[in-house]
Structure 1
Amino acid sequence: MTRFLFHALLALGLSVGSVAQAQDVLKVGMSGSYFPFTFVQQDKLQGFEVDVMEALAGQMDMEVEFVTANFSGLFGMLESGRIDTIANQITITPEREAKYQFSEPYVYDGAQVVTQRGNDEVSGIEDLRGKTVAVNLGSNYEQLLRELPYADQIDIRTYESNIEQDTALGRVDAFVMDRVSASQIIKEKPLPLRLAGKPFSELRNAYPFRDTEEAGALRQRLDEALKKLREEGTLREISERWFGTDITQP
């Protein structure tokens, strides 16, 4: 059985940890606003992340409990123990590896520049000098942009959501996110957007856990389940259902 708890539960002062005491429940945080990975439609939480996590929990013989919150609050919830991990396309970075334990990667992707259709001034990462560029708050893309040798010439703006709408309306010149999500947005949403050039950085996304012995044991269980789902072809099937291609292999 899947439990779907919105962050309103937290606002009411209820403890997520009180929902289940035994570790037969995997508490997973996600934003619920990152289409097509995790989003709400007709009051139902769904997406690639939801399907993969439910398959993992089934393999682990656990119940999964989803807790949604703004992305900016997810790592705080992880550190405080209110959730066990985050399923929101969390990219492995050296900074995060120094603080958290990561599962094996389950998505391989690349950072992609997206601009308004008809904007011929942006054809790729090299054209972002002097431009306004949006990224999702808390994502790895801000860091990737700031590592560019001409980063001081880019006006980087962070958003909680809707970066694609502001780009389509011309409020910013471009946005950066993973190529898979960007391609899906262009395919599914009636917005005048296009991919600008090729991906400029390889990304490996995985599940973060606290750096404790107990969390490490849970991470190991999840890695074993992840391996079995990959061997059985379940990961590939879920990916192809959402994206028409397998993003779970390098």
Structure 2
Amino acid sequence: MWREAHLHHIVSEEVEVPNLPSSFDGSKILYISDIHKRKLKNNDLEHLRNQVDWVIIGGDVAEKGISWPIVRHNMSLLSYIAPAFTVYGNHDKRAGTAHLERIFRDTGVQLLQDSTVYLPKGKSKLCLVGVDYRSRRGDSLLAELDTKDCKIAIVHDPLQALHLNEPVDLILSGHTHGGQLVFPGFGPVFLNKAYRSVSSGWFSLKREGNDTDREGKMLVSKGYGTNHLPFRLCCPAEMHIITLRMLSNKQP
């Protein structure tokens, strides 16, 4: 259980994203969420420099009582790999946002606190939206964007993400730790029942009408750190390299 919690495991996968401009086809995101007290190792990640386009951090980079030099080390390493963006998770706010804001500023990690940024590539761009934990401004942020824009949202809590009414092409989430302790035959018994249907993995985001081919998608990561106990069972720690792909042309 201790070993499973401290594995360095990168899940590499491709995802078809509605509205993705052709210049972004093949772009790569390093996505990591829920690091908590875990210290990232240089040897595990340095080789990814110039191999991914952006680093996206799904919140909970800290927790109450953490040693702040660990957070500074982690953020410095991630921003060294590629331009890095993050949102607050629930544990970040308990840890102290004043410390975190200073670390983000010093290490070059851009905090998206109910805000948006455009990522350019060639003559095109996509919009990265960061929705603050428990914020109600997500829909208003998305509604302000051009309907033709490709929208990627970072939303720490997947249930909060599912309550968004405005369409999103890709949501990156975490918070659940995949249940962290998953007992065979019983599932994630210590995970709140409300989260069990979205404990981890990929999910489709329904759109109005019947255009299911253009549904957005949501990834709920199992996270890289642990909460409360430094153990995992049948739920290994993970980070992700996500390759963005345009929707394939499907035959009628």
Structure 3
Amino acid sequence: MKAGDNRILLLGAGGLLGTELACHLSQTSSAQLLLVDKDVQTMKKRLANKGIDLNRVESIELDVTNEQEVKHFFAQQDYLNGVVNCSYPRNQTYGQHFFDVGLSSFNDNHNLHLGSAFLIMQQAAALFKRQQRPMSVVNIASIYGVTAPDFDIYQGTAMTMPVEYASIKAAILHLSKYVVSYVKDSDFRVNCVSPGGLEDGQPESFLQAYRANTLGTGMLQAADITGAIEFLLSDQARYINGQNIIVDDGFSL
């Protein structure tokens, strides 16, 4: 990433992937980092535990599901070179098994997650039109937005692959293509990274079953995803647009 006056916005910086990415970029990039989360105090604690000097980054409280807040935030920005959306908004009934999901909950989760992804891409595109300087947007999709889940690996656990997650991530992949096609400017890029499963305290039986479907590594660490995101933000990916990088150790093969 080039030195200078680059500014990178990281949404969902208090989450599993967002915290790791913030740490990585703080070490590898000279860009000014704008780190955003709905719960900014928890985000700061997690970032501090990762060794990030909070005086060198800008910590911002923002609800990505609030249209007025998001529009106001982007209207205040003079420019951004990069936008990474690691946010993961969902309601309290998210994650139920397929036959237990109510329509209102299904719709609500799409409104929260897919709706906020749309809003962020829309406002990033509007800012690009105003600033007239290159911008790279990176969305976090999933292998389950590309391929059907393997439900066998969840047997013997209380876990499932939420139906909302699969449909939302698939939609984000296509919405990213829509946005770059609409803006139609080589200086405005929107790409996706689709991680495989990230290890986060899952039962050992699940970890073993998952590993059997990979090339040997199994569940990934959040740090395994940061390189692909950094690449898409960089000038090395200047003419990569509307694409999806899958990082899953062969799980989706």
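Since every read-out is calculated from the coordinates, none of them should be taken as a lab result. None of the values given here were measured: they were computed from a predicted structure. Cβ atoms are built from the backbone, for glycine too; each structure is taken alone.
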Looking just at distance in nm of label points 7 Å out along Cα→Cβ at positions 162 and 242, which of the labels 1, 2, 3 belongs to the structure with the highest value? 3
Using relative contact order in percent (Cα under 8 Å, 6 or more apart), single out the structure from 1, 2, 3 with the greatest value. 2
The value 32, 14, 9 for semi-axes √(5λ) of the Cα gyration tensor in Å, for residues 98-185 alone was derived from one model only; which of 1, 2, 3 is it? 3
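Starting from the value -9000: which structure in 1, 2, 3 was helix-only ellipticity at 222 nm (-39500 (n - 2.57) for each DSSP H run of 4 or more, over all residues; to 500) calculated from?
Working: 1: -9000; 2: -5000; 3: -11500.
Value -9000 for helix-only ellipticity at 222 nm (-39500 (n - 2.57) for each DSSP H run of 4 or more, over all residues; to 500) corresponds to 1 out of 1, 2, 3.
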